[in-house]
Structure I
Amino acid sequence: MSDPHGADGGLPPLTVSRVFNNNVILAVRGRGAERVVMGRGIGFHAKAGDLVDEEAIEKTYILDSGVDLGHLESFLATVPYETVVAVTRAVATVEKSLGRGLGKSLPFAILDHVSFVLERIEKGVILPAVVMPELSVMYPDEFAAAKTMVAELSESLHVSFPADEHVYLAMHILNGTRDEYNHSAGLLFRRVQHAVSIVQTFLGAKLDDSTLDYARFVLHMKFFMQRLATHSQLEKADSSFFDFARANYPRSYQCAKQVEAYVEAETGIAPTSEEMLYLIVHIERVGGLARGRASTTEDEPPEQL
């Protein structure tokens, strides 16, 4: 969150609390909250108690209480200002595209991550690629925003980032989203991802994340987890459909029971029979596709389905 840059005659002056480097300082206005203030040369020859040249301010972030200033200082003191500028601009672009702020700490989390990536690139360290197909299904806007962020950072810093960098940035964006019914979007994603992993392990095959049935299954799990979080599960007095599904789709039922055990362990809430019914139906659909493809590859190792 940024402050107005200009001084206001009715406000106390902005004074330096701590100098991180020549371009980043910690400042405070009267008894207000401390803030990180950025601007080229704003910290040059500055010391605690000096008045801040507010005309030189390019960006301001008011800090949450309890921030580890020692860690922040040691971190910001080593990051090139060009990287700071590139990241803050990229975060602003993402917030504009999503139409919402992403929290005071996100720019620093992204800056920390990007600095580490740049260090790895410089040293030639290559990490195994990460694949999270559920991410683009559950959060297409954030996924697209992360891709935009990578493109903007690549252009600003003249660096080619790893092909999967947008996945990591998307997770940071999600962790900055705190409006998912008192559950972070990141936590919701990880739970859905684990549930999908349970199903894949039970079926003995990796699901094809390009299919419509896969997308439907992932979205169903997302909304199912949200209903659990808000205590608004599907309820129905007539259990005949559930009984029918349990009797006719025993393999999918057993798989659903494994998902049920995980969900209950995570949330402390037991899914209703109506929720289990829909879970069985979705698993039967993706499981049926898996069995159909597997029957055509008897002599081959399991492939992506």
Structure II
Amino acid sequence: MPFVTGLAVKKNLAQCYFQLSNYKDTIRVLEAYIAEAEKRGQLYGPRDLIMLGISYYQNDELEKAYTNIKKANSISNDYKEDWLGYELAIAVKLEKYKEAVEVAQLLVFVNPEKKEYWKQISGLYYTTNDENESLAGLELAFEKNTLTKEKEYLDLARYYLYKELPQKAIKVLEFGINNNIVNGNKKNYELLADSYFFLRDRDIGINYLIKSLEIESDPNTAFKIGRFAFEEENWKLAIKYLKEAKVLNYNKVPGRLDLLIGISLYESNEYSSAISYFNKALEFEETKTPAEGWLAFMNELENS
């Protein structure tokens, strides 16, 4: 049996086991499928990793479930709400709260209309708050303009987010920053960005992420700005910050930046530059197939 045909048979068999809720055999066949594909330089898709991750979850192997679902989200070309939801749920179960906050931020950005996501991220902020302050007292003290410590302002802002009151969180944070009580640093600007995302004001949220990046170069923040701009179809901004992430050596998924920059350039009618980036994406296993698809598509356009 030809190698590629053999892979297809294994994948189909795994899907059959999965549909029958036979997760143990799904894992066995999918792991063999992925190992063979990697060995021979063949690609497998994020959906394969999601299926594997769900199977591990059903088999009570949470770490392996989390690893596979996280990887699937990292190599997917667009944010898939249900996949991100899987990653968030397992991260919380594993008490990976820092990672959970990052995924919750993406969910709020992807679907700010869903109040459940507000509750999730604000609950995470509240959960990770180290000390139990008298938050009602902090609220009264803020109204009377008697708060003097940065921590008090940050505790109160997180409390407001927990109560689904992002307007009040923004008011507290911006007052504190404007009056030199709260530091205008990377972490605090990112908290402000999240608060504006809760308000569905993506533009201001992105602007605060840009301020955060200006304070401290960070490939992950640059990538986040570029991805959010990409989702908003703000191609100019996406190109700028995805390129900056590349300069800062963002390398979580090799070739991904080249692919996203290529798509953004195509949407900006910069076809020759787009082709150059798609050719770069061809060099990496994770992005080879989509890059080939884009190049074939552009070739058809040129010859039509």
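Where a number appears in this text, it was derived from the coordinates with a stated rule and is not lab data. The structure displayed is predicted, hence computed values, not measured ones. Cβ atoms are built from the backbone, for glycine too; each structure is taken alone.
Side notes on the structure shown:
- Calculating FRET efficiency 1/(1 + (r/R0)^6) of positions 172 and 244 (r between Cβ atoms, R0 = 30 Å, to 0.05) for structures I, II picks out II as the one with the greatest value.
- Mean count of other Cβ atoms within 10 Å over residues 156-163 derived as 23.0 - corresponding label from I, II: II
- Distance in nm of label points 7 Å out along Cα→Cβ at positions 68 and 260 from the coordinates reads 4.3; which among I, II: I
- Each of I, II could give Kirkwood radius over Cα pairs in Å, but the derived value 22.5 comes from I.
- Parent structure of the calculated result -17500, given that helix-only ellipticity at 222 nm (-39500 (n - 2.57) for each DSSP H run of 4 or more, over all residues; to 500) is the read-out and I, II the choices: I
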